[in-house]
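S.K.: So, here come the structures, one by one.
Quick note: the coordinates plus some simple rules give every number you see, no bench work behind them. What you see is a predicted model; the values in this text were computed from it and never measured. Cβ atoms are built from the backbone, for glycine too; each structure is taken alone.
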Structure 1
Amino acid sequence: MNLYIFNKLSTASIFGIGTYIRELTDALRHSNVNVCVVNLNSEKPQFQKEEIDSIRYWHFPIPIVKYQKQIETYYRNVVYLLQLNIEDKTDLIFHLNYLDCKPLADSLRIAFNCKIVLTVHYLDTILALAGNVDRLCTIISQPDDPTNENDIYVKDFFLKEKELLYSVDKIICLAHHTFNLLQNAYQCDAKKITVIPNGLNDIRPVPVNNKDILRKKWRISSCEYLLLFSGRLHPVKGLTFLIKSFRNVLENMPDCRLIIAGSGNYDIYMQEVKDVCTKVTFTGLLGRNELYELYAIADIGVMPSFHEQCSYVAIEMMMHGLPVIGSTSTGLKEMILDGETGLHIPVIEHPDSVEIDTELLAEQMLYLLQHPIEARQMGQNGRKRYFEKYSSEIFRRNMLQAYH
C-alpha cells in the first residue's frame, strides 16, 4: 500500500490536524505501509524531499494566491509534480484532511488510479454556528436563499463541503455525532463513512510524590486547587462561560486557581477576569511536555466547548487520570461518560445562539473539588477508557482496516 497523507502548514496543522498526522504516521511506522506526508503551503522555497525515521516528507512551497483560479492551478501543479515523483503507482491511497480541497481531489482522480480518503476534523458550517446543529438544519432546509450574511456563509460552505464529501471513496469521522450529521443533513452514503476516534501514545501519569516538585516548578502552592482549561482562546471553546462560573467557585472555595493554557485573543478574556485576575493564570501556547506537566498537577479538567469532534485535549486529560467536566456539544458528549469519567454540562441551543448555564457549571466544579474520592475514581475510570478507546494501538488497527 502506498499512502500519501496531505497536510497544509497552517494554524490548523499546529493544533488538532497536525497532532492527528503526527500520531497517524507514528502509528503506521512499522505497519508495512509506504507512508509519505505531503506538506502543502510549505515555507521551503522549492519542492523538497526528506525522510525522517522511515517516513517520507515532501514539501510544496506556499503559493502566491489572490483568486480561486490560482488555488486550482496550485493544486494541479502539485499533482503534476506527484506524477513525476511517485515511482510506485500501485495501491495508491491519498488521504485528505481539509474540506476546502475539492479541486485537489478532482486533479488526483484524473491523474491517478487511486482511492481518496477524507478525515472530517471539523465542519466550517458547524464552527460558524458554534455547534448549533438545529440552526444548520433550519438554514439548509429553507427553499429560498438566505439573506442574513452569516446564513449565506453557512449555506455556501455547506454546499462546498457536500461536493467534496460526495467525491471521495471513504470518509473517516472522529465521532458518531458527525457520522449522524453527515448521513442525515449532508445525505452522505452511510456505507462509505466509518467512525475512527483519535488515538494518542501513552504517557504514564506522574507519581503523587513528584507532583509537589512540579507544583514548586510552576510556583503553585500545595494548598491550591487547580482547574485546567487547555485550547485555543476562541468563542467556540466556551471560555467566557467558564470564567463566569469560576467566579462563583471562588466565592465558595477561595483556594482555587484557573489555568488557561493556549493562545488566542487575550484582550477579550483579560477583561473578563479583571476582578479575579490574581486567581487566573494565562500560560500562552505551551509545548507538549510543559502542557503534560500541568495535566499532572491539575485537579480537574474543564471543557465547556460548543464544538468538538474527538478532542485531543479530552484524550490527554483522561490519559493523565483527570476527571473532566465537558459540554454535551457534538463529539465531546460521547467521549466523557457522565458520572463515570467526569461530568456533563448541557449546551443550551437557541434559534440563533448557544450558551452554558454558568451556575450549573460552577456546581459541577465544586462537586468534584469537594468530593476528592469520587473525583479520583472518575480520573482512574478516564485512564481506563483511554486504553479502551483512544490508545495509539487501537487507532493504528482501525486506520489499517479502513485503508484496506
Structure 2
Amino acid sequence: MKPLRPKIVLLLAAGMLIFGSSIWLSSPHAIKNMYIYQAQSFLKGQVDIDPDQYEAVRYKQRSYMMFPPLPAILLTPIVFFAGVSVNVIYISTIFLVVSIFVLRNILQTLQIDQKSIPWILVAFFVGTGYWFCFAWSSGVWQFSHIVGITAMLLAIRQALSNRNAWLVGFYLGLAFLTRQLFIYSAIFLLVVIWKKDHQDRQAKVFDTVRFLSALAICVSGYLLWNWIRFDNVLDTGYSHMSIGTDYGGQRIIQYGLFHPIYIPFNFYSYFIQGVHVNFAPPMLLKPVSMDPFGTSLPAASPFIFFALAAKWKKPFLLSAWTSIFCALIHMMCYHTNGLVQINTMRYTLDFFPILILLVALGTNEIRNNWWKATVVYSVLLNVLAMVALPMVQLSR
C-alpha cells in the first residue's frame, strides 16, 4: 500500500473538520456567544451585559462577563456591521486558517521533516480538542481557545524566527487577554528570546525588556478591565459566580475555586480517564453521546507521548516543559476539569501550542512511520465524537 501523500492527508482532514463541525450549526449547541453581547455593550458605551446571559456574574446590581475581553473586542466591528445574529463559528474559520499557516511555518523553522508536517498539522487541529472547540465556538469558552491559540502560535513564530521581541510579548499578551493560563508560556518564550544566536548580551537585554514591556501593557489592560468591572484590579469576576447545587457549586462552597483537594479528581481526568460513550436507556444499547466530562489527554491524543523523544537545545527543552508543567499544576488545583467537553480536556489547549512543538521534534527522532498510526487513531476517535454520535443524536 502506498503511503498517503501529504496533500491528500490535509484534504481528508479538512473535509472531516468542516463536515463534522457543520453538524453542530443546526444543533442545540449552536447558541449565541457571550462575547457577541459584550461587543454589543461596547458599542453602546457600556461594560455590563444582559443579565440573562449564561454565566454572567452579578456585582452592584449589574451583570458582567467574567472572561478576559479580547475576543469581544475583536468581535465588536463585526457586530457593528452584522449585528448579534452572526454565528461565531464563521469567524473561527478565519482563525483556523491563520493558525494552520502559522503552525506550518513554525514546523518549517524547526526543520521538521517536510513529509511529517501535514501529519503534525492534522494531529493538532483534527486529533485534539481543537476540533471540539472549533465546532462549539458559538459558545464563549470554546471561542476563547480558538482565538488564544492563534495569538500563541503567532508569538511562538516570532520568537523562533528571531524576529521582533516586542511582537512576541504583544502576541503573548493577546493570548493572555483571551485565556489567562497562556501566561505560563512566557517562561518558554523568554528563554527563546534570551538564547538567540549571534546576539551580544546588551542586545539580549534590550530584547527581554521589549518582550516584558509589551506583555506588561497587555497585563495592565487586563488589570484595568478588572478595576472597571469590580473596583479591584485583582478581582477577575470568578469569585462572583452563581453557585449552584451541582458538584462544582458544592466544591466552591466548601473549598473555593482553587484547592489541592481537587488534584486527585483532575489528575484522573487529565491522564487516566478513558473514552466513555453514553448509551440510551432503558436498555443501554444505542450509543448517543460522549461523556461531557471528557477524555484524558493520553487516551484521546496518544501521539503526545512522542514529545518525550524530542531533542532540542537544553534551555529550550527545559523551559518548554516548565511552561507546560506550571500550567498543569494550576489546572490540577482548579475546581473543575473543563466540563462540558467532548473527547478532550480542553484546558490542555492552553499549553498545547508548546506541546505540539515537542511532539513534532520527537517525531523527527523516530526512524519509522508507526507514529502516524497514533495520529490516525486520534482523528478517528474525534470522528466518532464529532461526526458519528452527533448524527445519531440528530436522527432520533
Structure 3
Amino acid sequence: MNHMNLYIIYEHSNSAVYGIGTYIRELTEALRHSPVKVCVIHLITDKPKVQIVKSDEISHWYFSTPAPQQRTNLGKLKELYYRNVTYLLRLHIENPKNLIFHLNNNHSRKLAEELKRVFNCKIITTVHYLEWSLGLSGNRSRFRQIIAGQETAPEDEYRKAVEISYQKEKEYFKTVDHIIALSECTMQILRDDYGIRQEKITVIYNGLTGANALSEKQTIRQKFHMPDVSIILFVGRLDENKGLKYLLQAFIIVLSKNPCCQLVIAGNGPFDTYMKECEDIWMHVTWTGLIRRDKLYDLYTIADIGVVPSLFESFGYVAVEMMTHGLPVVSTATSGLNEVVDESCGLKVPIIEYPDRVEIDVEMLAEKIVYLLEHPEKAKELGQNGRKRYLAEYSLEVFRKNMLHFYNSLLCI
C-alpha cells in the first residue's frame, strides 16, 4: 500500500465548537495509528501567525484570520486568503504524492480551485449542513419553490440569501472530486436538487468514540446535588433549528402529568429568548451552558430520557451520544436524524411542514416523553437497543473502516 497524505481543512466558527468540530476530532482519532499521514489545517484562527504543532502522529497547522484591507470587499479578501494559504501549503508540504485535501466548508470553491491549480491531488468535501436548511428550518418544499423561481410569498430576508447560497454551494460541489454525505437524505437532496451525479456522492455515517465504563448513576446524581426526580436531557445550541422552544412548551404539559421531573438543557445561545418559554416552571429547568465533554457525559449517565427535537439535522451527533450511553431517545422524524434514530431505540414525532414554516406537534412530543416516564421497562429496552445500534453502525471502529476504504478508493491503492 502506497503512503497517503491527507490534509483535513476546516474554518473556525461557532459550528466548529459543535458538529464540525466533533467530526474533525473523531475523524483524526479514527485515523490515528493508521497508514494515513494526517494533517489538520485550521483556517480563520486567532493565532498571530502560521503555527505548526505536531503531536501523537497528527500535525495541526494554524493559519490566522486575514487582516481587513481598505477598498477590498469580503469576497476578494477571501480569495486572496485562500491563495496565500495554498502558497504556504506548497512551501510546507514535503511529500506531494497521493495527496488528498478533505474540505469541510460549503463555500470553499476558490480554495478548491487554488489547490487544484497548484497540486496534483484529490479534493473531497463533507457536507455538514446546507445553508438554506438553516434559514428555512429544513423546509424543503419552500426551498424548491425558491430555487425554481416559484416563490409566491413576499420578498423576505431569507429568499435572496437562499438563492445566493444555493448557487455558491452548487458551484462548489461541482468543483470537488467527491462528496461525503452524512445521510441518505442529504445524498438525495444533492442528487435531486443540486444536480450532482450519484456516483460522485458517498454516504458515510459519522462515528463517535464510545463512552468509558458507565459510572454509577446515583453517585453522579449526588455529586450534582440532583433531587430524586426523572431527568429529561436536551443537548445542543440554543437556536431555532434545534427545536428547544417546542420542547419547553411540551415540558409544561409533561409537568402537569408528572411533576417529579427536571429538564436539563446543556448548550450555549440566547438564553433570554428561551427563558420566556418556561416563565412559570423555572424551578424545574436547569441551564448548564456549554460544558466540558466529561461533564456532558456525566449528564448522559444520570439522565432518564434524551430529547432531540431538531427541525433539521444532516446527521445527529447528539442522538448518537445518547445512544452510546444507553439513553432512550425522543426525536423528530426529520432528515438525517430520522435515519440515526430508528424505532428500535427511540420514539419519533413528525415534522409539520407549512408553505412558510415548519413546526412540531407539542402535545405529541409531550405524549412521547410521558409514555417513557410511565413505562420504565420500555425506556430501558429502547436504551439498550440504542447502545447496540451505536456499536453496529456508529462506533469509531466502523467509522475508521469506512473512511479508510473511501480514501483508498480515491487513489485506487
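S.K.: With mean count of other Cβ atoms within 10 Å over residues 171-178 coming out at 22.1, pick the structure among 1, 2, 3 it was computed from.
M.R.: Only one of 1, 2, 3 returns 22.1 for mean count of other Cβ atoms within 10 Å over residues 171-178, namely 1.
S.K.: Comparing 1, 2, 3, where is distance in nm of label points 7 Å out along Cα→Cβ at positions 195 and 323 highest?
M.R.: Once distance in nm of label points 7 Å out along Cα→Cβ at positions 195 and 323 is tallied for 1, 2, 3, the winner is 3.
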